[in-house]
Structure formats: C-alpha cells, structure tokens
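Listed next: structures, encoded as structure tokens.
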Structure 1
C-alpha cells in the first residue's frame, strides 16, 4: 500500500460477488437474512468495491469466508481476491480464508498462497466454520501463518449471518467467544491476531485478551460506532489506544457512514488517526 496517499485503512472488507463464478444458491438464504439484519442492499463485485475505496483514498484489506464445510456454500476463490490485490497493490491487501476442517489440504493451500507473494494474512470465522479457535485441529494452519509472521482476523461475538433464520441457520454463537483466542495468542506469539468486531456479548473477554497479549488487536467493524459498548470506547481512549483498528464490514456497513459516526462517538481527538490509520500500519507491518 502507498500509505502516505491514504486517509484511512479499513482492515475488514468482504469479497461478496465473484466476477468468475456464478452465485451459489446454497448461500442465498443466509444472504437474505443478513440483508434484513443489516438493512443492506445489492452486493458489489470485487471490482466495484475497489473502485469505491479508491475514490475515497481508503486502503482496504479484503477477504472471502470459506464456510464450505459448515454451510456447504462454495467460497469465492482466494486466488480471485489475490489477483485483485496484485492489480491494486497501492490501496489493497488480500487475506485468504481457509476452513481448518480442510486439514493438510488447507495447509498446502495456505503455503501456496503465501509463497505466491500476494496473500498477506488470513481470515477465520469460527461460527460460520464451526470450530473453536483453540481446537488443535486448526493449529497446523496457524503454524504456517506464524512461521511467516502474518496476521489473522477472527470473527468474534454475535453473528448477523444466520440471525432470524430457523435455528439461526444451524450456526452456533459459542464458537466466537474471544476468550478462546487467548490460547491461540499464547501458543502463537509470532502471529498477529485481530479480534474482529465489538465482541458482544463477550466484550470484556476481548478487552482482557487484547490487553494481556501483545500480539492481539481489535477491529471495530460490524457495528456503527454510536452503538459501541462504553468499556470499548474507554479502553480505546486509554490503555488500548494503540491496538484498536478501523474496520467497516463493507458492504454491510459503508466506511462513509462509519467514519462520520466515529467522529461523534466519544473517541478522543488524539486517537482518531491512530484508529483510522496508524495502528493498522503497525499491525499489518506496512511501514518500510
């Protein structure tokens, strides 16, 4: 990324519509429920997303979510996101998503993507992937990530995906309690861990893990800042001011709305640039 040209860095954006593969109908009911929950509209393609961010001079980290094991919906290929990042390296980074249930094949894929030189991190969604982050099943995948000293984003807290569906779409919230990331952070100190979202109903657990483990950050995506828990804002203004990251959850939340709301959400002026840009530069190792 050309960080000097950017006004902010969004560490949490989704690849929602493939330009190479048709939409998978298995995902449709989950998408419809999410649209209702987030009051979201038509999803943009990867190219449209990049154009949106380029117009605003906001850097972005983009990923898909591999939930083929738990939901049975085909993922957008990691290679498609990587190719987009290669062509837009001035503003974009690609993270890959590999379901830990894929075992050795998943580990091979992770190595291949890293060695190809474009993927700069990984995304996990314990609820959509159906695993506890500290399950030893996932450790061979973490070992590859840690070996290359790359970051990994983990969904935490409530999930808008599945909300309102019968049985929550079969998805279980228990997997996304951030306390399970304490084991991962302790066992893989060379892997930067980003706890995604305000972690309701487990916000205190997320703050504690982030405060205790130097390799843990929190991204503030998925919620409008005016709804952030008071404790989250208090720590962002004090002990964790260097460990909070701007994330939108685009396209479910637009960065324009998030940043506007952020300005009036009780964050001290001196932490605004840290959260919007500077902390991401450190967490993602973007400085020369």
Structure 2
C-alpha cells in the first residue's frame, strides 16, 4: 500500500504542475533572501581598551566635530579598533609616557572603507563648507584631492594606523562640540582654538595646513618639543610617522599591508577577540 500511495501522490503533483502551466497560474514567490550579515573583523583585530584601558579615546569621527561636520559612516560607536600588534605597541609607548606624567590620546584608529567613501563624497560637494573655518581655512575645497588631504583609500582601513596626541596628567575631559558654534582656525594660538586637553602641538587635529607637517620649521619651542616627544615615543615601538601630519602613525610591519577592510567600528565587530 505504501508504494501505491507514493506513486499516486507523484501523479497528483505532476498533474497539478501541468494545470498551472496550462492556465498560466503564478506560483507563490520564493521568500526574500535575508540581508547579508555585517562583516566582522579578522581575529587579528582588537579593541584598544582590551589591551590598554589607560589610553584616552576621543574618537572624532563618531561625533560632528570633524572636517565633515557630522558623524562619519561606519562609526557606530566611539571605539578604537586596531590590529593586535599595533595595539600592543601603543601599550608599550603608553607605559613609557605614563612614567613621565603623560598619557596618549587617540582621535582615530581603524577606519572602514565606507568612512573613506563618505570623505570622498563630501570633498566633491563644493557647496558644503560648514567646517572650513576650523579645519581648512586657507585651502580651497576644490584642491583637497590634488593637495593630498583626501584620497579614495586610507592606510587607516588596513588597521595599523592611528591618529593620536599626548595629554599631560591628570587629564581633564575636553568639552563637547556644539554644532553651529563659531569656528576658530586650527592653527590659531592654543588659547583661541577649540579646547583640547592635549599638549600644544602648534595646530589642532586634522588641520589641513602645512603647519601640520611634523617638522615644519615654523613650529619651534614647546610645540616642537611636544611633537618630538610623541614621535620619539612611537618610533621607539615600531611606528612610522606621516611627515605631513604630526598626529598620524603607522605600525610596521603591518599585518595587512594591502587589505582595506570595511567592517563597522563597533564592539560586535571584535566581540570575543
């Protein structure tokens, strides 16, 4: 009986399929495919706080206080993520600086490709100059690509590059930026610039100006000494400075020298690492 029942059911299914073909009836649509899961970081990436909790984190691109003027795509949480070798090298530099009464403060670490794409879209929109007064007062926005301030790829997306400064202890928190507040040039005297609890580096962070070049001869005295303190502490641990930006350092050798990642800056991206 079982064999006969199975054969009968097969005939019924075949007949129904033929009826659909003849009458033109439409079969029920297939269920929609589920959205692709967010990419996660490789195991070699960690949250800096899991390696060193004493390093101050002021993640500018998760806030509106940056040259774009709004939180940047991909920065879900104010979190520094780096490859483990870079994070451990920062920890070693931090130990040396703590002994001298200073702490490191990071502004940006791993940067997803979608954030770089956001920068590119913003740079092409020549009408949006809401943050020009602080971050690029002397640079025509149409020159940002040609002058090297914006590019379609960033070393930050490889996970071993960090933007940072030094803060004298005890660290006093920096006040929050209020969108729409009056802007002051990033190269103005420290007392006039947007307040930052870091030592005086001669310019603010992300200042699109030649005064940001690490060894610009116009930067002298205490400002130059502060830049050299930062550079010396990091070079000693394997970092290489970008000469055009006193705040920009890349750990060498990079674990991912040619891979540009796009997982979001969020705790879930490195959960369990």
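Bear in mind that the values in this text are calculations on the coordinates, not laboratory data. None of the values given here were measured: they were computed from a predicted structure. Cβ atoms are built from the backbone, for glycine too; each structure is taken alone.
Looking across 1, 2, the calculation of relative contact order in percent (Cα under 8 Å, 6 or more apart) that yields 19 traces back to 1. Given that mean projected area of the Cα convex hull in nm², for residues 97-216 alone, derived from a single structure, equals 7.1, which label among 1, 2 identifies that structure? Only one of 1, 2 returns 7.1 for mean projected area of the Cα convex hull in nm², for residues 97-216 alone, namely 1. Set 1, 2, criterion FRET efficiency 1/(1 + (r/R0)^6) of positions 89 and 265 (r between Cβ atoms, R0 = 30 Å, to 0.05): the highest-scoring structure is 2.
When P(r) over Cα pairs in 5 Å bins from 0, in percent is computed for each of 1, 2, which one produces 1, 6, 13, 18, 21, 19, 14, 7, 1, 0? It would help to have the intermediate numbers written out before the result.
Numbers: 1: 1, 6, 13, 18, 21, 19, 14, 7, 1, 0; 2: 1, 5, 11, 15, 16, 15, 10, 5, 2, 2, 2, 3, 3, 3, 3, 2, 2, 1, 0, 0.
Going label by label, the one that fits is 1.
When volume of the Cα convex hull per residue in Å³, for residues 153-248 alone is calculated for each of structures 1, 2, structure 2 gives the greatest result.
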